[in-house]
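There are structures below to look over.
Rule-based calculations on the coordinates, nothing more; no lab input. All values derive from a computational prediction rather than experimental measurement. Cβ atoms are built from the backbone, for glycine too; each structure is taken alone.
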Structure I
Amino acid sequence: MFSGIIESKSKIIRFEKSESVLRIWVQRPAQFDDIKIGDSICTNGVCLTVEKFDSQEIQFCLGQETLHILQNNLTHWLSYGVNLERSLKFGDRVHGHLVTGHVDSIAQVVRAEADGECWQLQIQLPIEHSKFVWKKGSICISGVSLTVNEAQSGLVSVCLIPETMAATNLIHFSVGDSITFETDYLAKSYIYSRSNGA
């Protein structure tokens, strides 16, 4: 589990495609000094497992399901870099919201513009995911925990404060770009429980 509070922005150093998987090598942030093989790291919202690492790089392997969900979004990873977060430790404060790193799908950016010191971002979700998002709820976009300002028919608006703008890659996304999202785990649990009569 993650919190959606980004620890570091990083870049993809290289990648290698085989018949069934894609391996990527990400620049290792200096503060990631406690990682080990098998650890989970949220990478642009996607929970990836550390395969190998050294002082400079972290290696991940993306399987077919992940590649299917990401579709063409990997081109943006190369262009804009990746938001990274190590998994939560029991006993730590959770400053965002609970994020699984199991990306729901890809959304399309329909608005991206400055608003004074802030940045307004609006995305269009696939309509089947709209029931899990409502005003003042939470959503994870490219690994970033954000509060929903408005939500209607899958059109979701969020506002990035200067700290979020500086700490993440979100301001690099433009209208028409695709971007990963994960709806709130607790919202999904609530909706599913009600639909099953719990």
Structure II
Amino acid sequence: MPSPRSARLRVLAAILAGACLLGADFKRPDPASFTLGTTTEQEIRERFGEPSGETTVKVEGKAVARLQYTYVEVRSTVIPVRTIVLSFHEGRLVGFDYSSSFVADETVFDEAAASRIKRLESTRAEVLALVGKPTGQYIYPSTVVKTPGRHADVYSYSRTDKVSSTGTLNAFSKVLIVTFDDRDLVIETSLSITSTSHATR
């Protein structure tokens, strides 16, 4: 299955080639407006409309549906993007993650803080003090949390720039996942930083 990052690059390439923009602009949602395990897929569709992308994956044999909403503004060199991905199991929300490279609500975070998070020592309160509020949260079963009784906070940021002379899209992204046990103690952390290029012509 293609990664969300590669899918986003293909959407951007299509937009630059003259295709219609999928979806409409939306504001960063208040995490408190989502209740994991309770909020339904139907409620999300009524709130945000039809998604720009839909996929279904298997997590430990369980089907997890994912809806993605993306808004892009094509500018001369910087292409800001807002994306929210919501995951559902049996119609109930099991995870969400929001990222934005718009200046007004960009989700950039200090990845150096990840080195100060201690496995089996740091608490969720300490992680929040180090890194700030997460851009997403997940419970089991989801692609982020695959073990019952655990939950995770996610910090996501991505940026896409266009090289005018070549039409190339250069994408940078970083994702920090912090997984906790039922006592809010850190079980594991995962930091991924990637940089890719995609030719649009």
If relative contact order in percent (Cα under 8 Å, 6 or more apart) is calculated for I, II, the one returning 17 is structure II
One of I, II was used to calculate distance in nm of label points 7 Å out along Cα→Cβ at positions 154 and 186, yielding 2.0; that structure is II
Ranked by Kirkwood radius over Cα pairs in Å, the structure on top of I, II with the greatest value is II
Of the structures I, II, the one that 13.5 was derived from, the read-out being mean count of other Cβ atoms within 10 Å over residues 74-81: II
Out of I, II, which one gives 3.0 for distance in nm of label points 7 Å out along Cα→Cβ at positions 50 and 178 as computed from the coordinates? I
